[in-house]
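Read-outs: derived from the displayed coordinates by stated rules, not from any lab. This is a predicted model, so every value here is computed, not measured. Cβ atoms are built from the backbone, for glycine too; each structure is taken alone.
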Structure I
């Protein structure tokens, strides 16, 4: 399992290629890449704050839950911190499992956690200033289905 908080842009494709390498008993790898949106010009940057040693440890705990719950072979999570420009990757979640269903479900489970429960503080910057972003009702509902 790898959990990384990255303060610089990362290349999702290269990370997925490396994650897949040498997996002779893995039948499925599911991935999700989240990108920063410009929100039709309302967002010029997304700023994400985290506490290294705390945020990554919390994510590693839920990744371990996913490994056990979905019988995963491995997990790789990369999450940006700092300023993220529209179009840049914010998050990569990759899950490896024996079969596709477990890989897909685990990837979905982990993203629901990251979107609504992971200890990040998000602020959107735009022409009208900055505003804090909270999880939406849909984000919370998506996460609750796993409880």
Structure II
């Protein structure tokens, strides 16, 4: 009996402009103030690391990593709501950390809403620590929301 038959094909690949419809379907569901397709296109055109996570060729997640000298800054990471809670966010984040290491980065940084408890829990479980607060960083329905600045040594 071949047990490989029911195993999903899991892969990472570079994001292209032609992927933006699939990316935006995830982005607009997961975030109250989503990035625009233009934001993603700008990241692709700027040479940021724009990675897709696919299962059986369907996009289920993505991440954007900007590198400056020996620092990596995670700009965006998300997994489709249908796939949340199954470890795919951790898998995607670990892949981005590995890419940062391979590119010679010593640290990775990110911002996260204090209200995004599940993301903070994930980041802390991987070794990220709170480094500070960015006041009024995110748009919110009642003004602005602070961001927690987190970092980890790679």
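In this comparison of I, II, the computed figure 1.00 for FRET efficiency 1/(1 + (r/R0)^6) of positions 23 and 119 (r between Cβ atoms, R0 = 35 Å, to 0.05) is attributed to II. When semi-axes √(5λ) of the Cα gyration tensor in Å is calculated, the result is 27, 17, 13; to which of the structures I, II does this value belong? Only structure I yields this read-out. Among the shown structures I, II, from which was the value 33 of relative contact order in percent (Cα under 8 Å, 6 or more apart) calculated? Going label by label, the one that fits is I.
Can you rank I, II by distance in nm of label points 7 Å out along Cα→Cβ at positions 63 and 103 and just name the one with the largest value? Largest one: structure I. Structures compared: I, II; top value of distance in nm of label points 7 Å out along Cα→Cβ at positions 111 and 127, i.e. the largest, recorded for I. When percent of Cα pairs over 17 Å apart, for residues 79-134 alone is worked out for each of I, II, structure I gives the greatest result.
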